[in-house]
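Presented below are the structures under discussion, each in the form of structure tokens.
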Structure 1
Amino acid sequence: MLGEATITVEDGDLAGVTGLVWKHQELSLATVYLPRTALRLTAHGVGRPDIVMLRATDGPLIVHHRKQSFEMAPRDVILLPSDMMSEIVLPEGGRLDCAHLPHAGITLARKSVDRILLRPFSAECLPLQLLTNYAGYLLRQDHQDKEHASMMVAHFYSLLPVLAQYVAEAAPSAVPQSRLEAIKGMIEENLADGSFSIADVSQAEGITPRAIQKLFSKAGTTFSRYVLERRLVLAKTRILADNAATPISQIVYSVGFNDLSYFNRTFRSRYGIRPTDLRRMTTQTV
């Protein structure tokens, strides 16, 4: 589900591990009964845009994915992209429920899934209860013909948009706004890096570039326009505060511009004055 993995057990071994498995070409489910001791699973990813759903029922679940960490209470659920390394920690061990949603299976529900990735869901969430209860039902069904199994898989996937809609209605603006503020904070930290791009944010935040663009679109701008504006503001601030001590070209490169001519054009377009004229006016005033 998450690619090659290693499991570290704090006390004992994995000799007594048991579980249940249900497999279909578009959905796989598993319940694993692990020892009741601290466990750490390091998975290296599968290199495909598949999704894995995880739930620990006997204790908390801690997930480290990319540069993010999540801690869930027992029976809470999280959906992870399976294309990169993840570390899964069960401080108390016990039962771990997993669902593998291959890329081919989630094509129609992809937009809904992208909206709920890397977000812990409380066990009290009603659509989530429907989803997990249905997964439990599938695990207990040993004998289905191909048509019946495909129908059941389709029903499982039909619940994902319901879950996504529940999230959207429960917090229509808080989550996107907090995510946008986090991205803006990352931009501020990397303004000096001329190679910084939306791909860097995508990897760090665990969401697609398209989702990032949607966040900025709702705020009335674009990712690149916002970064440009912040760099122009920072450059102007330094030109005004520097009292001609630092060459303008040095200031330009220090705020992430790689092309001096481009900076001069965009600065004049934004402020109606050339950077050199602004500095001249400032020094004359002083």
Structure 2
Amino acid sequence: MSLWSTPVIEEFLSSWPLFQNTYLVGWSIALLLSLVGVLAVARDQIFIGAAMSQAGALGIALAMWIGAWVAPTTLPWFHSDEFLSAMAVAFSLVAALMTGGWAETDRESHEAITGWVFLLSASLSILIVSHSPHGLEEIHRLLASSIIGATRADVWAFSALAGLTALFLTAAHRRTLLFLMDPAMAAAVGMHTGRWAAIISTLLGLAVGLSIRSSGMLYTFGCLVLPALIAKNLCREVGPMFLVAPLVAILTSIITFVLANHYDYPPAPMTVALLSLLLTLAWLFRRLRRTNGMF
């Protein structure tokens, strides 16, 4: 029986009423992260995504620790999902600014700070919740990347954020490309490169911080860097990457969500696995293109 036979599609459609929020949020997150991921990959700052994802997990762990010490009747907001998301965004933003802005002028310092943020966040997120069974379960869920439980509000939020990000990148397309490709030239023509670095760091931190709460670290980091890396190997210039990366992310996530539903696999790891396979093929394609003198 073919992978795309009628029963496979019918099973997916029959699951739509129950899991439509999960599917829509997963696809919206893939679109959002693939767009901002080009900003990191084009500057060869791939590991920033891992550092921001881990910092977001630290924010969630700290939020749960704070909630455990605050009575629900006194300050109920500290026990809400909104507080967890706010802490994830805040810590991801700080990590993005530290790794992408403060270390902008020194490559060695940039790599050192990125590694420090990742390791510090990874260790503290485990230590903070080590005596809380619920906290450890939540951290493990973030690592395993489960999208189950998304709400209609999440659908609207991520759809709006993806749309606004696409609108911003379209409106500032030429300036964004100039900053990504030649920061020195951008500064020479009057662009405030420090401000642009802060804007890009803020976009990355906001996207990662919001996504990690809903989709976990694996899916967040995978959708952030893998579609952009695939696009980088397929495209000769940075500009087309903003079209190819989202297209790869959306098509791959749709295919894997359908297949994961049919074969009863978690959709997030399956998406990252297929994206990794596609990146391998993209590397081979680029090598063949160079060998044949087509690059």
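Nothing in this text is a laboratory measurement; each read-out follows from the coordinates by a stated rule. Model, not experiment: these values are computed from the prediction. Cβ atoms are built from the backbone, for glycine too; each structure is taken alone.
Given structures 1, 2, which gives the highest value for distance in nm of label points 7 Å out along Cα→Cβ at positions 29 and 85? Don't jump to the answer; show the numbers that get you there.
Numbers: 1: 3.3; 2: 1.2.
Going through 1, 2 one by one, distance in nm of label points 7 Å out along Cα→Cβ at positions 29 and 85 peaks for structure 1.
Could you tell me which structure in 1, 2 was used to calculate helix-only ellipticity at 222 nm (-39500 (n - 2.57) for each DSSP H run of 4 or more, over all residues; to 500) as -14500?
1
Matching task: 32 is the computed value of relative contact order in percent (Cα under 8 Å, 6 or more apart). Pick the structure from 1, 2.
Attributed to the structure labelled 2.
One of 1, 2 was used to compute mean projected area of the Cα convex hull in nm², and the result was 18.9. Which label is that?
1
Out of 1, 2, which structure matches 55, 34, 16 when Cα extents along the principal axes in Å, for residues 117-220 alone is calculated?
Of the structures listed, the value fits 2.
In terms of distance in nm of label points 7 Å out along Cα→Cβ at positions 69 and 157, which of structures 1, 2 is highest?
Comparing 1, 2, the top value of distance in nm of label points 7 Å out along Cα→Cβ at positions 69 and 157 belongs to 1.
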